[in-house]
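Every number here is computed from the coordinates shown, using simple stated rules; none is lab data. These numbers were taken from a predicted model, which means no experiment stands behind them. Cβ atoms are built from the backbone, for glycine too; each structure is taken alone.
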Structure I
Amino acid sequence: MVELKEKVLELLDYREKKMTIDQMAKTLEVNPEEIVPVINELECEGKVFRNKKNEFLMWNNGLGRIYGTIDITASGLGILKEESGQITFVKRDFLNGSLSGDKVIVKDLKMVRDKQEGKVEKVLMRSRNRVLCEVISLDGKKELKPINDNPNLRIIVPNNGHNYLEGERYLVEVGLEKNKDKYLGKIIKRVCHKDDPNADIITIAAIHGFSVDFPEEVKEEVKSIPRDISQEDLSNRVDLRDKIIFTIDGDDTKDIDDAISLEILPNGHYKLGVHIADVSHYVKERTALYEEALRRGTSVYMLDSVIPMLPRELSNGICSLNPNEDRLAKTCEIEIDAKGNVVGSRIFDSVIRSRKKMSYSAVNKILNGEEVPEGYESYVDILKEMDYLSVTLESKKEIRGAVEFERPEIKIKTDDHGKLTEIKVNERGPGEMLIENFMLMANEQVANKFSRLPFIYRVHETPDSNKLLKIIDSICRVNQTIMKPQGSVTLSKNIQKFLASMRDLQEYPAFSNMVLRGMNKARYSEDNMGHFGLALRNYTHFTSPIRRFPDLLVHQLIGHYQKKDYSSKELEALEDRIEKIAISTSVSEREAQKAEFDANDMKIAEYMQDHIGEEYEGTVININQRGMRILLDNLVEGLVHISDIEPKTFYDYNHRHCALVSPDNEFHLGDRILVRVKNADRDRKRVDFVALGHVKRLKSEKIKTKQFSSGQNKNFGV
């Protein structure tokens with residue numbers, strides 16, 4: 001099929017031909033039936049275009065159309081972003097039945113107030129057949145309306161005799177189009193009612209493809225998994241139950257993946273033990289449990305709740321490294337010298353018995369020189385040795401050029417009724433850093449061991465130098481005291497030094513975020529491309545198999561490679577399988593992150609509904625032609641539309657200096673300003689502010705620039 005695709009492209013590319021399927025089949029001397037799947041795939045990939053005469057031609061600039069993936073906001077605005085970075089907006093009335101993630105063709109392109117707009121001409125490929133819908137009554141009839149997607153799309157309620165209640169939410173398979181924006185639908189399953197307890201969390205999870213409940217066949221399989229370790233389970237395992245091994249986690253953690261140990265060897269070297277729950281012993285290939293774990297790809301953490309990748313009987317039970325219980329593990333043992341250099345390492349199956357479940361808060365008290373919490377007295381010395389090693393490893397990480405972005409991770413606390421009670425930053429103390437450094441070390445050693453075999457890697461590709469240079473130029477124009485990086489920006493060490501040079505500036509959070517946007521996203525891959533951010537050639541995820549499927553796959557691969565030799569044919573098949581899993585789990589990870597952000601944003605907007613009209617101080621963290629993004633001191637983020645700056649006047653967006661400028665005022669990144677809460681919409685997960693003026697302005701020099709005239713004022717984006 002690959003060869004035929006290349007022939008079709010070559011044929012259409014020749015003198016920019018237009019050809020029907022029959023003409024292509026005749027020229028290439030194949031059956032038309034062979035051309036159909038090939039041409040359909042090329043059309044969905046945006047490589048060829050089908051006109052009204054069912055002729056196909058190569059995509060080119062003369063078509064007056066663009067191709068891409070559309071995302072639809074909660075307000076119903078469609079956004080299509082091309083590889084060039086060009087954004088096209090599609091108003092809700094012109095979405096033409098498309099859903100978020102669909103591959104579409106957009107036509108009738110025009111510029112409106114410096115924004116490109118268009119209309120969806122055709123949906124080439126659905127990103128998913130299933131969409132979450134709510135039953136609504138419209139003109140006396142019940143229909144299904146997508147939640148957080150195309151608001152104009154209506155799906156006909158199946159006529160199967162069931163009484164569908166208004167407000168019920170269902171997972172629906174979108175069928176054939178009956179007429180404009182109205183489709184047939186097939187009910188897959190009921191998700192919840194909008195007024196059910198935890199309906200918000202269940203709904204957000206379902207929107208992103210995650211289910212709170214496990215299928216019945218999975219529940220049945222779990223019943224057969226033993227709750228205790230047998231003598232047979234201990235076969236061919238190294239017994240480490242006499243070692244001082246313990247875990248360090250958050251206070252509320254119940255799914256404990258990792259435990260650690262440390263010994264001082266006679267030669268003065270460290271022997272670091274990283275002991276990871278052997279989930280692969282219980283979750284086997286070709287079982288419903290394994291397939292469901294793969295489908296989920298990851299556990300999802302939203303607010304105070306978790307939707308686990310594995311049923312709780314495993315994630316909180318036999319797989320969790322609970323204290324004073326025998327547990328099966330995979331151990332990575334690493335010998336490290338006093339300078340933090342790895343002397344050697346080995347990976348083996350083990351059985352362990354954690355001595356204690358420690359908390360980060362208690363460990364941080366010890367390592368910060370505060371009081372020793374009760375029950376930790378006998379562990380003080382070993383924790384201090386671990387901290388010393390962690391600091392050494394942190395120093396090594398800095399020397400090799402690992403890039404650290406200061407991205408505050410917020411934690412939202414809710415009460416028994418789901419009301420937000422507290423927003424705080426998850427602080428990283430020495431205890432958190434200790435675990436992070438030890439896990440990074442184990443992940444690197446495992447990747448080193450198997451880098452010559454088909455494997456799954458955690459990769460972070462080298463950023464595009466042109467894109468990054470533009471961002472750096474912008475930063476240096478905004479604050480001319482900042483020096484550009486010396487040497488190539490595709491060397492992580494140079495980016496590290498550049499960020500470090502700005503760390504004491506008030507604009508640093510905004511500048512750091514700008515650089516971060518110039519980076520690629522980390523993902524899973526069968527192709528080992530290294531990890532730019534960590535400055536590592538080999539890196540994988542080995543340490544969280546309860547919560548992440550790629551880690552479970554790594555354990556499975558280790559077991560395979562330790563037990564048998566593979567033929568070249570078997571290795572090739574294995575590589576194909578790893579590639580598919582890497583793609584699907586990367587998607588699952590992104591969806592889980594979106595679900596987490598959606599839950600946080602919804603609760604924050606809900607909280608701020610009780611504070612409309614109140615005034616707060618905040619920092620400008622982003623500026624564009626439509627307005628500003630403000631971070632309040634209480635960690636709430638919101639938007640100031642360019643028309644909501646008081647006193648009312650016209651502002652010009654100065655792209656070169658990333659500033660909003662009027663004849664009498666100007667706003668820059670990092671400025672401290674006073675805002676009033678204008679609106680908070682929990683459904684759109686958005687907070688809007690009115691800017692009242694400066695608390696502290698960073699810049700004193702005026703920027704000379706032409707002002708907008710009336711009618712040129714720009715709307716704030718989504």
Structure II
Amino acid sequence: MSKTITRRDILKFTGGGILGVILSPLPWKMLDDSAIWTQNWSLIPKLAHGPISTAFSHCTLCGGGCAIKAQCVSGMPYFISGVQHHPITNGTLCVNGLAGHHMAHHPLRIVHPHKFEGKSGKSKMTAVSLQNALDEIALRIKNSTGTVAVIDQQPTRVLSEIYRTFVAKTTNGVYLTSPSCEDATITALQIMMDRKSESFGFDFENTKLILSFGAPLLDGWGTPGRMTTLRNSRTAKFIQFDSRYSRTAMQSDKWIALKPGTEKTAALSIAYVLINDSRIAQHVNRSAVDAAGFKNIVQNFSPEKTFSVTGIEPGVITAIASELIHAESAIVLSGADPGGGPFDYETEKAIASLNLLIGSVGKTGGIISRNTNSSDKQSSEISRWSDIPDHSIEVLIVDGAESGYALPWKLIEKKLIPGKNFVISLSPILNELSAHSDYLIPSSGHLETLCDIPTPSGNSVAGFSLSVPLLKKQEFTTEPIDVIKALSTSLNYSLAIPTYEELLKAKTESIHSKKSGTVFSYSDQRTINVADIPTTGELWNILTTGAQWMDVKTRQTMPKKFTFALKTATEPAKEIAELTMIVHGWRGTTSASQMSPILSKVFQETELRSVNGIVSINPLTAQQLGLSQEEPATISTSNGPMKVRIKIDSAIRQGVIEASVGPQPNGSQTPLHLTANNILNLCEVNNDGTWRITTATLLKA
């Protein structure tokens with residue numbers, strides 16, 4: 001027996017409803033039933049009796065690209081772990097990576113092209129032929145008078161260059177990525193130094209001080225194993241500016257608690273001390289084009305004046321500035337929260353400017369340049385969401401590879417032409433974006449196809465490896481590159497698009513021709529100089545059996561010219577006085593489509609992570625609102641209400657509501673486990689593309 005799916009069904013499932021069915025006392029029977037209900041094919045993994053073997057690959061569930069070791073039966077993985085002694089991951093995998101082989105059997109998996117008839121919640125999802133889908137998509141692009149955009153959430157793959165080339169050929173074409181960028185500080189510095197074509201990384205291993213504004217450095221950021229090893233080595237001091245007592249704040253040497261939304265003010269207050277105490281790097285005055293203007297702006301941000309705004313004592317700001325200038329080496333960076341999203345661009349620039357003031361750019365232990373590969377383009381070349389006019393996108397193609405960070409539908413909807421938009425999802429898993437799409441063309445799932453692992457965020461040297469397939473590719477899935485190739489042919493674009501394997505071999509040939517760097521082989525734990533590998537074919541064979549190429553560090557130079565380019569600000573931002581909701585999350589768990597359903601149950605039962613639908617408040621706030629621990633309540637914003645459960649925590653700032661964006665709850669309708677929509681739907685998306693702070697009310701249910 002089968003059932004036709006509607007848009008509303010997908011939204012309900014991604015909000016947690018289906019998980020209550022799957023994770024019942026009869027999980028395997030229910031899982032089988034849900035598979036029949038959705039796709040009419042069994043999602044149950046069947047392990048045959050056979051020989052035990054070991055295979056190596058890389059995780060593609062986010063941009064971390066961690067190395068994995070798979071134990072297999074008859075070639076099918078049943079257990080995944082990290083690769084010991086790996087030079088970057090150090091044998092570490094996050095829980096999503098450990099359960100990555102479950103994703104092929106995810107109950108929200110889709111393996112055949114589908115179309116939604118109409119735009120209402122009752123619109124039905126029906127199977128279509130790939131050719132019919134491609135024909136209609138090409139026609140819509142050809143006849144479009146608005147913007148044609150591609151969203152690529154893992155923007156440094158070889159496929160990314162194909163997307164860029166495609167939109168460049170398209171009238172009003174725009175290339176977009178996730179608004180939440182782990183390299184936000186690097187991106188800002190590239191623009192400020194007018195070095196957009198160059199590639200940069202954080203030299204964490206040689207730094208003595210890391211000052212972070214909200215970046216979840218010790219909670220899954222970048223390559224998690226790299227950051228964990230760095231913290232355990234105690235070679236660098238961590239200072240975390242954060243409006244939440246986050247997991248990174250807990251593990252840092254010092255947590256500076258500030259009021260939500262005041263990060264820019266705090267950064268400029270530190271700049272004030274550096275400038276007025278004449279502690280800036282010697283080259284700043286001669287290299288900064290707008291040094292005088294920046295100093296004038298900063299004069300309005302003395303620690304005494306900003307105290308009432310940020311809540312940070314003047315002496316603390318002065319002490320932090322002193323630590324920065326006296327540290328042998330230091331890095332200052334900002335970071336998006338996986339659920340709460342990015343800072344606005346002015347905040348990113350204000351934080352990035354501290355690196356220029358203390359001279360940490362182009363210096364060992366600071367922010368350093370690295371060799372740039374043809375596809376290793378960082379996000380300074382990508383259109384910012386705030387630069388895209390509202391209601392301008394007519395055709396939108398959403399690549400299926402996820403960043404692990406939240407991408408609210410309301411942000412996308414804000415950019416679409418109302419009543420005239422056409423959305424195509426290339427995801428193998430049904431998610432909230434799929435529910436708003438017109439066509440679903442499923443790509444291969446995790447570990448089902450050959451793809452590249454480019455340089456992870458923040459790495460100090462360029463890198464390259466391959467994710468080789470460990471699972472069987474589903475018959476009716478289509479690679480995104482083949483979708484773009486077919487559309488280019490239909491639209492008569494003069495694009496010679498090779499196969500993905502040909503692109504990867506070309507990248508391998510480029511690496512081999514330069515004879516630079518080393519390759520770490522996973523099977524025998526050897527480090528091999530690229531110069532000692534005789535042919536490109538041999539390098540390819542090493543990479544396809546499990547290996548990581550790493551370039552050498554380049555010669556560093558201090559920036560000769562840069563522009564702070566900060567907008568004029570005559571006074572610090574005003575204090576937020578109303579009840580404020582700030583949302584947060586953990587990379588790879590902000591959507592039901594990003595993780596194994598088994599993990600959702602683990603988080604729900606152990607409360608290792610606050611699941612979606614739980615909000616935390618201070619005891620005094622709870623007393624003022626008449627709310628108690630575990631009590632059902634209703635949180636409301638301008639975007640509507642949502643049923644939640646109360647958690648009382650003295651670490652929460654008074655007047656603040658902290659709301660978790662995923663993992664999704666079980667979905668069973670009980671007082672403690674409420675079926676809930678994603679909290680992102682309640683967030684107010686601002687004109688600058690941020691949604692970190694939303695005014696809210698909280699009442700008894």
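Taking relative contact order in percent (Cα under 8 Å, 6 or more apart) as the quantity of interest, name the structure among I, II where it is greatest. The maximum falls on structure II. Look at mean count of other Cβ atoms within 10 Å over residues 115-122 for each of I, II: the largest one is in I.
Structures I, II were shown, and distance in nm of label points 7 Å out along Cα→Cβ at positions 91 and 107 at 3.6 was computed from II. Tell me which structure, out of I, II, gives 64 once percent of Cα pairs over 29 Å apart, for residues 475-650 alone is calculated. That value comes from structure II. With volume of the Cα convex hull per residue in Å³ derived from the coordinates and found to be 213, which of I, II does the value describe? Traced to structure I.
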